[in-house]
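Every number in this text was worked out from the coordinates using simple rules, so none of it is lab data. Remember, it's a predicted structure, so these values are computed and weren't measured experimentally. Cβ atoms are built from the backbone, for glycine too; each structure is taken alone.
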Structure P
Amino acid sequence: MTHNNAMEPTARPTVSPSPQAIAPHLLAGVRMAFVGGGNMASALLEALLTAGGRAADVCVLDPQPAVRERLQQQWGVRTLAAPDPTLAEAALVVWAVKPQTFREAALAAAPFVGGALQLSVAAGIRCAAMRAWLGTERIVRTMPNTPALVGRGMTALYALPSVSADDRARAQALIAGTGRWVWVDDEAALDAVTAVSGSGPAYVFYVLEAMRDAGAALGLPPAVALQLAIATFDGAAHLAERSAEPPEVLRERVTSKGGTTAAALAVLHERGVREAFIAALQAAHQRARELGEAFGAEAGSSA
């Protein structure tokens with residue numbers, strides 16, 4: 001399936017309908033440098049190399065010897081402990097460092113990578129900060145989530161206006177190996193994405209915990225209750241995805257008047273669970289904005 005409309009800078013955002021495989025021809029022969037070798041970098045590397053990418057085209061910069069050794073043994077990629085001129089060979093640089101260390105890493109690597117396409121998976125670091133630290137406009141910022149580690153992620157991407165259609169296509173091709181994607185036209189939307197899907201897996205795990213504990217209190221073995229809860233989430237999500245009906249209609253269809261589901265939903269309504277959930281996402285959104293503003297202030301002071 002093609003998604004050319006999602007690759008044009010002026011296009012309306014389009015969500016990929018299902019997890020996509022990397023398009024090897026878009027990344028064939030593209031030299032890449034990963035700054036940071038943690039979980040998200042490992043997920044991207046696995047997707048890239050299992051899709052036919054060459055380890056010889058990849059370099060990973062990470063100060064931790066254990067991380068470098070693991071990546072060398074697992075994937076055969078070249079690793080660096082500190083920036084050096086060989087980074088200038090990279091046409092695409094993936095920033096997968098913790099937000100707190102991004103500025104230091106960017107300033108150290110900037111002399112070697114400024115001519116490359118920059119793709120960030122670091123939370124909270126805005127394009128203005130990256131532009132100040134790296135001295136380039138070729139920046140794509142993303143907001144992935146942890147299911148990317150198992151190829152079922154959801155990632156939003158935003159590109160600065162000067163990023164070409166070819167660069168957008170390459171960024172999308174790499175991200176597609178970890179699951180689904182959507183382009184957004186406004187960088188500020190990434191704060192809302194953070195609240196909904198970036199932090200979203202934690203909300204799901206929170207409900208799974210509650211369903212497991214409730215099932216155990218009702219006499220089920222905890223492991224069985226958890227298995228039931230996970231399968232129910234998975235099935236309901238697939239049903240919602242495949243249905244043309246909105247979630248409220250699907251909910252109504254499984255809620256018989258006077259039945260067990262109605263009794264459960266009545267308690268949730270009485271306890272204000274919906275309102276609390278909305279307030280929780282609003283709090284996550286506000287915190288994402290605060291973190292972005294804090295990192296932006298650092299960029300302004302260093303410019």
Structure Q
Amino acid sequence: MNAKYSVSEREARPRLDVQMSWWGMSGLAEKLGARKVEERVAAIAEAGFDGINGYIPPPEQQDRWRRLLERYGLSFSVNAYPKTAADMAGFLSQAAAYGGIQHINVQVMRPFLVGAPAISLLCELDRMSVEKGIPAFVETHRGTITQDLLRTLEYLDALKTLRLTADLSHYIVAGEMHTVSEEAEGLLGQIVRRAAAFHARVSNGEQVQVDVGENGEHPIMPHFKRWWGEGMGHWRSAAGPGDLLPFVVELGPPPYAITADEHAGRTAELGDRWRQSLLLLRTIRGLWEEEES
């Protein structure tokens with residue numbers, strides 16, 4: 001089940017929507033010369049992103065954000081962190097009141113809830129999303145209800161309509177997959193085939209986020225490109241007119257980003273997160289174009 005939006009005839013075919021994580025902009029103000037919100041939004045738009053993944057702005061900032069998104073023609077998705085169905089109901093009400101939200105990325109903050117109670121909670125969250133008319137996708141993420149790959153596959157078997165945001169970096173580092181077995185390929189394939197959205201971050205099986213080189217030379221990169229491409233292809237095979245595939249470039253600041261002498265409180269990052277974000281943007285667009293050809 002994919003999110004549907006009103007589009008013109010010209011835009012009616014299924015489309016890719018590459019967003020930049022607002023969290024991923026943290027710590028980049030000096031590098032980009034973009035301290036103000038307006039400057040950072042402009043940098044995202046000028047880099048060629050289609051939208052922003054962030055948070056529902058506080059009431060006093062909402063008009064400001066609406067104007068900025070409209071000025072640059074950017075889409076907008078937000079993140080939610082519910083523990084209960086009541087938490088999600090409250091968030092959905094806030095999202096509806098704000099309006100214009102493309103989708104909600106949901107990290108369900110119940111890492112130790114398993115079995116039937118977990119399936120029941122996920123079923124209720126999905127039901128509320130459909131009822132409210134705001135697409136909500138459950139992210140594959142450590143420290144949440146989906147932290148375990150095999151457990152998540154059980155959820156997918158039990159809930160045929162469950163929609164995922166596939167952030168494969170969490171399963172690669174959790175499974176220490178610096179080499180990828182045929183068995184792992186099969187299991188990860190099941191995840192990407194049920195993905196309604198993706199997050200772009202690359203793990204080497206030991207760190208959750210690594211610099212893949214100026215041109216993506218890291219040996220793990222072909223694996224991620226294959227997984228993303230497979231997910232795109234499967235999504236497109238079921239997509240209808242006006243469907244969008246959100247793909248969020250999400251390279252986090254420290255401690256996600258590796259730093260020198262972290263014990264000393266320094267935050268000097270190893271690598272260039274902004275340049276890496278632009279590389280991922282180009283990579284994702286390239287994969288989509290390959291699927292189109």
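Ranked by distance in nm of label points 7 Å out along Cα→Cβ at positions 25 and 121, structures P, Q are led by Q, which has the greatest value.
Of the structures labelled P, Q, which one yields 0.94 when Rg/Rh (Cα atoms, Kirkwood Rh) is computed from its coordinates? Attributed to the structure labelled Q.
To test your reading of the models, identify which of P, Q gives -13000 for helix-only ellipticity at 222 nm (-39500 (n - 2.57) for each DSSP H run of 4 or more, over all residues; to 500) when calculated.
Q
To which of P, Q does the computed value 42, 19, 16 (Cα extents along the principal axes in Å, for residues 129-184 alone) belong? Working through the options, I get structure Q.
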